[in-house]
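Take a look at the structures listed below.
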Structure 1
Amino acid sequence: MKFFHNSIILDVPDSVYYPEEDSLLLTESVKNMATQGVACLDVGCGSGLIAVTMAKKGATVTASDISKEAVNATRKNAKANAVSLTATESDLFSKISDKYDLITFNPPYLPEGEGDEYLGEIKRHLVGGKTGREVIGRFLKEAKAHLATHGRILLMISSLTGENETIALCRKYDYTATIAARKKIEWEELVVLEILQDNK
């Protein structure tokens with residue numbers, strides 16, 4: 001299925017998450033950060049919307065996803081949109097070795113059982129464990145080794161994930177989290193957290 005956003009055209013396979021409101025909010029949030037020469041990593045790249053957007057801004061981009069189909073889609077979509085990036089099949093940071101100025105992640109963030117009446121088939125891409133924070137916790141723990149000294153993370157969550165609980169989870173792993181963007185949609189509020197290492 002085709003997806004269109006500004007000048008970007010993506011081909012999204014059925015097995016890969018089709019960009020929704022969360023993808024668009026995170027994409028808007030990266031635009032002023034992923035500038036020329038900034039080293040960026042998009043974890044859970046899906047069909048490549050965020051990675052391609054950052055590459056179009058002149059950033060040096062690595063995209064990763066646990067899904068081989070997503071990685072292949074991102075590679076093809078980068079080529080189709082005339083940008084250069086590296087796409088790697090990786091479970092979070094398992095195949096990532098470098099450090100980055102900006103790491104973006106639109107994780108599976110919904111608690112089990114949430115959104116059943118609204119989400120249908122796409123729900124399988126969005127469930128992040130019992131609380132919705134299990135994958136996020138793993139990500140935060142592992143991300144520190146891959147952040148440059150003054151690097152930052154942009155993390156997408158939902159009000160259903162637990163905003164205060166996720167910020168507390170950031171503190172647990174010695175980060176400071178602030179709200180970069182938020183948007184109310186039909187059954188939840190989408191929130192982008194900007195996360196910095198807490199250099200005490």
Structure 2
Amino acid sequence: MKQCASIALFLALLSGCSKAPEVAKGPPKDEKSPELYRVKFETTKGPVIVEVHREWAPLGSDRFYTLVKNNYFDGAKFFRVIPDFMAQFGLAADPAVTARYEGTELADDPVRQSNTRGMVSFATRGPNSRTTQMFINFGNNARLDQSGFAPFGQVVSGMEAVDGFYNQYGEAPSQGLIKSQGSKYLEASFPLLDSIKTARIGD
């Protein structure tokens with residue numbers, strides 16, 4: 001009996017010391033951004049500076065500001081680069097980081113600026129669906145305005161670097177695989193893609 005009691009006590013203590021299952025951590029709450037700020041992207045093609053005007057798209061500006069402050073873009077790839085159209089990015093290098101933003105869709109901002117060359121807008125799947133993906137316009141894509149793509153910032157320096165992003169993979173990279181495997185998938189299957197080394201507030 002004593003031996004059974006000792007074993008039961010040992011098992012109880014062992015169970016008490018075991019770690020509880022980890023719960024997936026949600027994303028940081030979007031902060032209100034300054035009315036005007038700049039973000040410097042160090043890319044594999046050189047520095048790119050984006051100037052953000054909150055009045056253009058307040059919700060988009062706040063989400064972008066929060067993502068940058070939390071180093072979300074570090075190591076991320078420009079995974080969809082279409083000549084004469086746009087360079088898309090915003091899926092994190094670590095798939096676990098991307099996953100934290102599932103279900104965090106933003107309401108649409110009114111379109112107050114046009115999608116002309118150098119303008120930066122969030123990508124969408126339809127109304128009220130912005131999360132973390134965005135794109136830089138290569139040319140005049142004003143046709144996107146009527147579809148609700150609201151620019152929140154503009155490249156004010158380094159557009160020549162953006163023009164130089166590798167663009168021969170087209171639509172081939174799978175967004176589903178980027179979400180599940182992150183940059184490891186892109187580095188293995190699309191090694192020439194350009195990437196963001198760091199993105200920081202200030203220039």
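Readers should treat all values here as calculations from the given coordinates under stated rules, not as data from a laboratory. Not measured: the values here are computed from a predicted model.
When relative contact order in percent (Cα under 8 Å, 6 or more apart) is calculated for each of the structures 1, 2, the largest result comes from 2.
For the read-out Rg/Rh (Cα atoms, Kirkwood Rh), a value of 0.93 was computed from one structure; give its label from 1, 2. For Rg/Rh (Cα atoms, Kirkwood Rh), the value 0.93 is produced by structure 1.
Quick check on the output: 13.0 is Kirkwood radius over Cα pairs in Å, for residues 73-144 alone, derived from one of 1, 2. Which one produced it?
Working: 1: 14.4; 2: 13.0.
Label of the originating structure: 2.
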